[in-house]
1. If distance in nm of label points 7 Å out along Cα→Cβ at positions 87 and 175 is calculated from each of 1, 2, which structure is the one that comes out at 4.8?
2. For helix-only ellipticity at 222 nm (-39500 (n - 2.57) for each DSSP H run of 4 or more, over all residues; to 500), the calculated result is -11500, so let me know which of 1, 2 that is.
3. As an exercise: relative contact order in percent (Cα under 8 Å, 6 or more apart), calculated from one structure in 1, 2, equals 24. Which structure is it?
4. Comparing structures 1, 2 by Cα Rg over 2.2 N^0.38 Å, for residues 63-118 alone, which one has the largest value?
5. Cα extents along the principal axes in Å, for residues 183-302 alone was computed and gave 60, 42, 17; which structure, 1, 2, did it come from?
Structure 1
Amino acid sequence: MRRLPLAGHPSISTSSLDEAQSVFAQLATPIRIESLDRRNSFRWLGHRVRVGSVVLAAQEYGGAFRATSEDTAASFTASFPLTDVAGEARAGGVAVDIARGRSTFLGSPSGPRAFSFGNAYRGLQFIIDEREMIAMVLALTGGTPKGRIQFEPRMALDSGVGASLDRLVRFIVAEVDEGGPLVESPLVGTRFADTLVANLLVGHPHNARQLFDAKAHAGEPRHVRVATEFLDANAGKPIRMADLARAAGVSIRSLQAAFSKHRGSTPMEFLRERRLERAHQLLSIDEPKAVNEVALECGFTHLGRFSAWYYARFGEHPSATRARGR
């Protein structure tokens, strides 16, 4: 087996559950680790290095286990598996698979959570302090979020920002292992770390999205802003273009032209995206409603079209998302 990355920056090597719990409590937050493997003994090999504002870690586990915590550290984390051995995370009523090239869990400071990993799991991980995340929001938008930032917990790794972050983390780790300047030069390391954090904030859904939307659409006409607010507030209801134009105070043609110019979509495409995001949230919770009920609640009246749009947006069928939450 190949050497675990970041070998020049060891942080822990133990086969003791008690020692593992103690070290994790010092690094992040108190946890309880329970062995799930009768054939293989527990083991944790960990390497850890700081690059700018981001901590990167490489983990290798022996023996399947489950780890639970009642609280979370004031940080954001995501794991990127290096092998086909998978894991699972549960937090806030949502279950997320941690699987190479498919999906991972993006953790936010948000209360109790649980992780489980199979025997011989190997993966990379980033840890971003909450203060650094808030500072980047301020730098990018000029504003500060109301309340704690919470990211959508499931992040696809086969496309979009998840695939980009997976490649970026692997590249940075490889540069550290090759003895590049990322660790020795704070200026170089900071640039790479800032790129990672900014990519995450701009590309992945979170509850401070309105700050980015306001920055991006600061110069758009008032009737476009009024229309988007109307769509957000009534996304689950039947909406006609005539209703939307009346609420915005302009003609249908003017509203469509303004949306195309400033949002790059039609009003109905914007509405569909909002509905899909809401459906994904409802299907990801513990004990979700049936797919057809969620579709209707989010404003979709044709189940076949909803499933096709959902698959195109999230890379899986609604039933697959629902199955993880059950």
Structure 2
Amino acid sequence: MITIDNIKDEDYRNFIAKIKPISFLQNFEWGEIEKELGREVYRLGIFDQYLIGVCQIIGYKAKRGNFLGILHGPILEEKYKSKIVEIAEKLIEYIKKTKLNQKYNFLRANLLIEENKEILDQLLKLGFKKAPRILVSENFWIKELFNKSNEELLNECSNHHKKLILESLDKDYIEIEKTKEIDKIEIFLKLYKELASRKKFVPYSENLIKKEFEIFNKNNKAFLYLAKIENKYYSSALIILENNIGFYHHGASIPIKEPVNYKLHFQIIQDLKNMGLKFYNMWGITEEGPTHPWYGLTQFKKGFGGRLIKLLPTLDYPFSVKYYLTYLFERYFEKFKGY
């Protein structure tokens, strides 16, 4: 029988290290970032006589309504992924038993389960609803690195990308920096603010990005890449190293006709490969057309080669009628934004 209970930090870390999930948002360090931002973090073990999974749940307090979040979880042994509906039901029971449902209006979950209509239908029957907005990415663009030569990695790119990468490699004046210096995050944030203003999106908070770089940096799990020409910075990427994967979690650039971004990311790909990492997870893409604000970024990511992993859509489980006010607000807000 599957049960849910608290778990020691060491056991939690060890399980994540054993499974090596395709996302790092259930990793212990991410929970520490959330704590630094004033949020409550609940780390749970999932048992079937022995530990078969873990789940990190974050408590968010927001003007539109307090809610619990599961960010790319739970993390399960492979053979238990088919039991996600039963496990989700047990998690809901645990939340109610511990009265967390009285502190939070709903649960919002991006389950780390690949797209599956049968599972989705069962979760909807259980009481989940499709959320009006995502919590975190619903898909990943993944490039495999392990045991590949630089030539193979280059040949996997589109003809357009390959041409610009080769062109960029001949331009010595395009300089790439790889750094762990905490102060350099200010360069990234300057580019990021300009990007948010230009693309008209609500950016992640500066504090979150700083904490992310700082906390993962402590254990050599984060690098900041910067691209410049004549001491002016044009592009940057924050790379997280977890689970034998390099994650492109935050990026920013300003327009320039030089192939700066192509040189930057091909350098990242080569570095990750040389570290012995298995994948480059470039995070999410849009599957919508050219009118979507992230269509250009999507084409950029896909041009390096790789494959798409699609997850279940973002799901909500209401605990209170107050949830429906949040639902209407978010539904209207998403419509107002136009994407």
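1. 2
2. Working through the options, I get structure 2.
3. 2
4. Details: 1: 1.08; 2: 1.23.
The structure with the largest value is 2.
5. This figure was derived from 1.
The numbers here are math on the coordinates, done by the rules we state, and not lab data. From a predicted model like this one, the values you see are computed outputs, not experimental measurements. Cβ atoms are built from the backbone, for glycine too; each structure is taken alone.
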